[in-house]
Structures are given as C-alpha cells and as structure tokens.
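**Student:** In what follows, structures are represented as structure tokens.
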Structure 1
Amino acid sequence: MNDGQIGMGSTEFIVMRSHTNTPREFSYFLARNKRFRNHAIQKMAGTSGRQRVSAADASNFFIRQPTEEELRDFGAETSKAFAHMKSLTAESRILAELRDTLLPQLMSGKLRVKDAEKLVEDAT
C-alpha cells in the first residue's frame, strides 16, 4: 500500500459452494439474490460495527428445489454467460493496455495512426 492509504479487511467470510450436481454459478446467484441477502441481514448479530451472520443462519434459507433438468439447463446457460463475460473482460484489459501504450506515442508523434492500427489488428 502507498503512504496514506488505509487498508480494510475481514476475517468474517462465509464460503458458499454448490453441492455436487449443482452448477457452480448457482451459489453466485444465490449470494446476489435480494431475498437471500435480506434474510442474512435480518439474522445479523453483534455490535453495530461488528455485525455478522452465522453460517448456520445463512444456510437456513429455503427455496424451491429445482429439478435436475432445471439445474442442468441453468448450468448450461450460466456457464456460457460467465465464459462470455470472462472473454469480454480479457478483451477489455488488452484494449486498455493497447490504449495506454499507444496513445502517448500517438500524441507525441512517435507513432503514426497507420502503424498503430496495424499493431491493434495484430494484438486482437
């Protein structure tokens, strides 16, 4: 960390994993679900600055049990969506690196637009 920065952290984490035959993405969407989050918030205990929900209380949240077919379909769709998001994130990083590398050279005149276009084409 740089001087003057303040670090924050916690030892209060609940690890959520999907059961066997349940898509990994299911745990992610459950953790992001408004009803689940409200349930967890209502079960928090402790002082105002150190409130936490126990794993037992967090796991005491009931939903309709999806069928095996629903879970399989859900997993197929969400895994494709997550793979697509991952590829878009990688592409965005590459483009940001190219921008950060090429823009100063273009602005200074050290690099011509035609040459920059060729570099970008080769990189993507």
Structure 2
Amino acid sequence: MSDNNKPLILIVEDVESNYLYLNAVLTKLNAKIEWVKNGVEAVNFAKDHPNISIILMDLQMPEMNGYDATREIKKIYPNMIIVAQTAFAMSDDRTRAIEAGCDDYLAKPIRSKDLLETVNKYLNL
C-alpha cells in the first residue's frame, strides 16, 4: 500500500521520548505517522494536510497548548478526530479536553493496548 493510501496519524507531542513511544506502538498499524512539537505546528500542519485521519494531541505544550490547538483545528475541520493525551490526569482534564473539541482522551502513561484500541476505534484498521 502506498503512503498515499495509508491513514495519516499526526502525533502532537513536545517530549521526544513520549513521541518515540507512541511511534513505536503505532508502527504496528499500516499508517503514515507525522510528528509536530507544539500546538502552533499542529494547526499549521492540519491546514496543509486536510487528509489527517487522527490527531494524538498532547494538552500541555509550549507556544500553544493542546486545548487551544484543538479549538483552532476544529474551527477548520469540525469532523477531524482528535484524541487528547496528557500526563496531567486531573479530574477535570477529560472534561476540559472534550469541551475543547477532543473526541476522546488517553491519560499518560498510555498503555499500548489502550492506544491501539482507541486509534482502531476511529480508523478501523
């Protein structure tokens, strides 16, 4: 399958070790994976790539946090699937993420099984 036919997964994560883990788990899927390091880059990437299948959005990042980036992306692409991922699993994080427009939520540390199940739920891979 060529890269053009593969689903595109965007990982928005400012910590390289977290990205490397997510990437390692997601390589089990037949998908193209891209990485950006903050919300500003995520919004710009989304504007240039309307074919993104799913975004894994870190919520706590420099420049623009994941809540604001999600709101900006959803203004342009209301149906784009965005899954929040955060280490700051406070009781209101899930609520804030959903209110910002996220479709789902994963708390760090993210178990590989949970990550794959969540991505598969939306992409049917």
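Nothing in this text is a laboratory measurement; each read-out follows from the coordinates by a stated rule. These numbers were taken from a predicted model, which means no experiment stands behind them. Cβ atoms are built from the backbone, for glycine too; each structure is taken alone.
**Student:** Of the structures labelled 1, 2, one was used to calculate FRET efficiency 1/(1 + (r/R0)^6) of positions 67 and 107 (r between Cβ atoms, R0 = 41 Å, to 0.05), giving 0.10. Name it.
**Tutor:** Working: 1: 0.10; 2: 1.00.
Answer by label: 1.
**Student:** Taking percent of Cα pairs over 20 Å apart for each of 1, 2, which is largest? List each step's numbers first, then the result.
**Tutor:** On the way: 1: 67; 2: 35.
Evaluating percent of Cα pairs over 20 Å apart on every structure, the highest lands on 1.
**Student:** For the read-out relative contact order in percent (Cα under 8 Å, 6 or more apart), a value of 23 was computed from one structure; give its label from 1, 2. Mind dumping the intermediate values first?
**Tutor:** Values: 1: 17; 2: 23.
Answer by label: 2.
**Student:** Starting from the value -20000: which structure in 1, 2 was helix-only ellipticity at 222 nm (-39500 (n - 2.57) for each DSSP H run of 4 or more, over all residues; to 500) calculated from? Working shown, then result.
**Tutor:** Working: 1: -20000; 2: -12500.
Attributed to the structure labelled 1.
**Student:** If you don't mind, another one. With FRET efficiency 1/(1 + (r/R0)^6) of positions 43 and 83 (r between Cβ atoms, R0 = 30 Å, to 0.05) derived from the coordinates and found to be 0.30, which of 1, 2 does the value describe? Walk me through the numbers before you get to the answer.
**Tutor:** On the way: 1: 0.30; 2: 0.95.
The correct label is 1.
**Student:** Upon calculation of mean count of other Cβ atoms within 10 Å over residues 51-58 from the atomic coordinates, which of the structures 1, 2 produces 14.5?
**Tutor:** Numbers: 1: 14.5; 2: 22.4.
Only one of 1, 2 returns 14.5 for mean count of other Cβ atoms within 10 Å over residues 51-58, namely 1.
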